[in-house]
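Trainee: Scrolling down, you'll hit the structures one after another.
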Structure 1
Amino acid sequence: MDFLAHKETDSYQLIIASIDELCPEGNSKRQKEVLSSQKIIEIVYPKDRLEYDKHGAPQLSNGKAVSISHSNGLIALLIGKQSAAIDLEMISEKALKISPKFLSKEELALAKDAEHATLLWSAKECLFKIYKKGGLTFSKDLAIHSITKSQIECSLFEQKFTLHYEKLSTHWLVYYFD
């Protein structure tokens, strides 16, 4: 199987693929998303299974951390040693329109346009996946402190994190691993 992207380091493995190429059969959009996740795991880790914890977060039967994101026909999967979180978002005006709902007053200054607002939304989604438990207020519990060329300094409550990000044509990819 040819993935759109497949990057492997000592710390993580990142895979991006077309959902329709993985699952061309006529299932619903949601079924294809689930099946494509399972198919990638079958290809990369044929002896392991994709499972879900009590909060609905994915995990691998081999003990490695996994995170999955779907956007506009694409799937992104990140596998880390202890922790993994990923979000893939298509850049759109929607994030800019709803930015006052998920950004603090200070963060709104960073959301200059749809591109920046989508990046901030994706970063907050990634932090949400790190937490795994739900029940967060995005504008208060998740904070963006600074953005550099490839990293976002942020915090979940008071715990600091460094997220990595890349622009993929019309999407933002934000991820965290350890």
Structure 2
Amino acid sequence: MRTSRTRPDRKNVVLIGFMGSGKTLIGRLLARGLGFAFVDTDDEIVALAGKPITEIFAESGEPEFRELESKVLRELGDRDRSVFSTGGGIVTIEANIELLRAAGMVVWLDASPGAILERVSGNDDRPLLQTEDPEATIAEMLEQRRPLYKAAADQHVDTDDLSPDEIAYGIAESARVWFGGK
């Protein structure tokens, strides 16, 4: 875990990573284990827009979705004792990286393209994967985003070979050390 940065005053855990890396499932488990609130930024975006993410993409495109995502992130910045599950592309907006880091301890949940495809296959709510070769799309997008995830993260967790419970437990232990180190 990188600890060289100034730690924010808020005791939050922010989960970042590509779609299918386990942010929502692990986030819920982690929040329960820490006794924190759980917030899924995608749910917040849907509530703000009044329509599903697939409709936002279809009607307004990815740029409009990213703007809504940034707005939600700015609004969540004042919360405390929460676990945030973020969208996979939240790091593609440069200003979001500082907002993520200001919100709390940032944990990058990483997974291989094959594991991601297995986890999201059959889910039609993934507009960026509606391509002829979803695994190649995943690999390409991961390659572009890895440096951004790395730049934002305080901790990197490979989720391929661990259970959600194991991951949540490990992050909870790291968070307790992180928060106690203020």
Structure 3
Amino acid sequence: MKTALILAGVAAALAAFECGSQYLKIKRDLSAQRQAVRDEWTGVGEAMESRAEIVSRLAAADASAARQAMASARTPREKLAANRRLSAVLGRLMTDAASNPRLQSDKAFAQWKEELATCENRMAVARNRYNRLLEKYNARIQEFPESLVASVAGIRRDNAYFKTDDAPEAPSREKGVRPLFP
């Protein structure tokens, strides 16, 4: 009887050790994955700031508020909101530029558009990598036993996805909105 109790105690201790070890491993892996998502977000943020700088060179007055919002944004959600503001300015800019033949033939404007296209491509690549990592992270914390570890450790789902439809749209002409190019 005494031997059975000792064996049961040893088995319980080994099981507890294994559970604790698994908990720490999963928590460390989830934390590393979350950090990879944050690191990838840095690339997205830098690409958005570069885009804001490029847009503001041509539409300084209209883009300054959007660029300031981008510069002061600290969280992915704030950066995404600032990026939507900048996309609206860019949409107006491109709509106005399309109807300005003088601007369409300007070499500096063509170079600006090329620089913007390159920046947009970099941003698309960074945003796709970020979204993929974030999706993997969110999927992983919903699996067992990771979901248990995540709930105990306070690790939460992150829904700060960078939507792919954030591309500039041609806005409708609203009353009181002045064109960027006369």
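Quick note: the coordinates plus some simple rules give every number you see, no bench work behind them. Since the structure is predicted, the reported quantities are computational estimates derived from the model, not experimental observations. Cβ atoms are built from the backbone, for glycine too; each structure is taken alone.
Trainee: Given a value of 0.25 for FRET efficiency 1/(1 + (r/R0)^6) of positions 51 and 115 (r between Cβ atoms, R0 = 30 Å, to 0.05), point me to the structure among 1, 2, 3 it was derived from.
Mentor: Attributed to the structure labelled 1.
Trainee: Please state which of the structures 1, 2, 3 yields -17500 when helix-only ellipticity at 222 nm (-39500 (n - 2.57) for each DSSP H run of 4 or more, over all residues; to 500) is computed from it.
Mentor: 2
Trainee: Computing relative contact order in percent (Cα under 8 Å, 6 or more apart) gives 32 for which of 1, 2, 3?
Mentor: 3
Trainee: Could you figure out which one of 1, 2, 3 the value 3.3 for distance in nm of label points 7 Å out along Cα→Cβ at positions 75 and 99 was computed from?
Mentor: 1
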